[in-house]
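Structures follow.
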Structure 1
């Protein structure tokens with residue numbers, strides 16, 4: 001499965017966008033886990049923006065970044081969204097509400113708790129009505145989502161936006177689901193032959209090879225402690241140029257072996 005990378009977006013602590021991330025990934029600027037900037041929410045109206053949860057804000061921001069770098073509009077691409085844990089902030093608030101006396105459940109929080117809520121907010125923010133898939137494979141979610149995106153591009157011939165996100169959990173969930181930082185990334189993939197900033201060719205296989213790591217200890221700590229940040233070795237090759245082989249886990253004992261050229 002081969003595709004062209006036409007656009008990249010990123011938002012994380014110390015990585016405000018692709019331009020700043022590229023400086024870090026090429027070693028020109030040392031990585032520092034600074035507080036992330038506020039996420040942009042596109043064309044959400046005031047009411048929708050007020051209800052929009054953190055993961056959707058991150059996803060909209062990086063998705064718009066990636067599309068702005070590409071030749072495509074939001075209504076011209078299919079979309080794939082992945083997250084290892086979904087919105088743990090809303091899960092915490094729902095659990096607290098249901099555990100109260102009397103138990104209560106906000107309709108808005110319930111609506112936002114479903115795993116494809118982020119895809120819904122993306123459609124509201126951009127007007128996109130194209131096909132969309134939302135998935136999870138716990139810590140292997142980035143690889144699983146990238147596999148789905150590659151398969152979509154190859155099978156349909158359509159450009160596809162891929163967004164992966166995982167945000168810091170609230171204290172109650174942090175005890176069992178510790179994440180080093182909030183992180184979101186987006187890639188616009190198009191059929192091979194379209195102009196872009198690089199190409200990736202993937203082979204799905206049993207995960208016999210270890211995951212690719214990073215030489216920079218701080219960045220590799222981020223990679224290991226946020227599932228969406230498993231994207232960093234791929235992003236590093238795209239930032240640095242050249243070509244390399246990247247190994248990602250996809251869940252269920254399988255892996256995605258990527259040949260990346262930039």
Structure 2
């Protein structure tokens with residue numbers, strides 16, 4: 001998918017999140033985000049949208065904390081979430097996706113932010129649905145991109161997710177296989193880094209299932225024990241990866 005496709009999908013996810021929020025009690029607990037209620041989750045997402053919008057609008061060359069931007073802090077409701085999302089989308093759609101700028105991932109261009117904000121919003125929509133006892137779903141091509149984006153950016157997340165630094169080993173590898181789309185991703189653990197490659201390779205362990213279920217487990221929204229996934233090879237290696245790879 002390209003930048004504008006990510007923007008179009010992001011528009012839909014902003015509306016889905018806002019609509020869910022309007023029917024959920026602000027004080028309802030969100031178990032996927034320990035210590036947070038619906039209000040906290042919505043404040044976080046709306047703030048992230050506003051933060052990313054300013055970064056893209058000024059083509060920031062370094063990270064600027066949201067606390068230094070004077071962002072609109074609410075009141076936090078569905079309309080507030082929509083306004084932040086709409087402003088972000090206007091800025092993203094008007095920008096050159098190939099323009100250089102700061103991003104916390106490897107792709108230091110505007111297009112990083114359309115893709116990142118899509119998946120940020122999608123995963124938090126899943127959080128709301130799970131909090132309400134629903135079973136999250138999304139098109140398989142979208143959740144395949146969620147997994148691809150997560151694995152591709154994970155090494156860059158070490159500075160704010162320090163457990164990522166523990167993802168080291170001596171050549172062990174894990175294959176993540178999407179049974180509904182045919183996508184596959186392989187990570188290999190080395191003494192000084194982990195290596196991510198698209199495609200299926202011989203591996204020490206394999207985790208297979210639908211893209212949505214894989215994405216929920218990789219983002220630690222659903223436990224591996226509760227998920228309809230098949231584990232082949234070293235179960236301990238899969239547990240080790242999941243325990244240390246969450247974005248904090």
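Taken together, the values in this text are just the output of simple stated rules run on the coordinates, not laboratory data. It should be emphasised that the depicted structure is a prediction, and the values quoted were computed from it without experimental measurement. Cβ atoms are built from the backbone, for glycine too; each structure is taken alone.
Tabulated values for the structure
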item	result
Top of 1, 2 by mean count of other Cβ atoms within 10 Å over residues 111-118, largest first	2
Given -10500 for helix-only ellipticity at 222 nm (-39500 (n - 2.57) for each DSSP H run of 4 or more, over all residues; to 500), calculated: source structure among 1, 2	1
If mean count of other Cβ atoms within 10 Å over residues 7-14 is computed and equals 20.6, the structure in 1, 2	2
Mean count of other Cβ atoms within 10 Å over residues 55-62 - highest-scoring structure of 1, 2	1
Computed 27 for relative contact order in percent (Cα under 8 Å, 6 or more apart) - originating structure among 1, 2	1
Distance in nm of label points 7 Å out along Cα→Cβ at positions 175 and 207 - highest-scoring structure of 1, 2	1
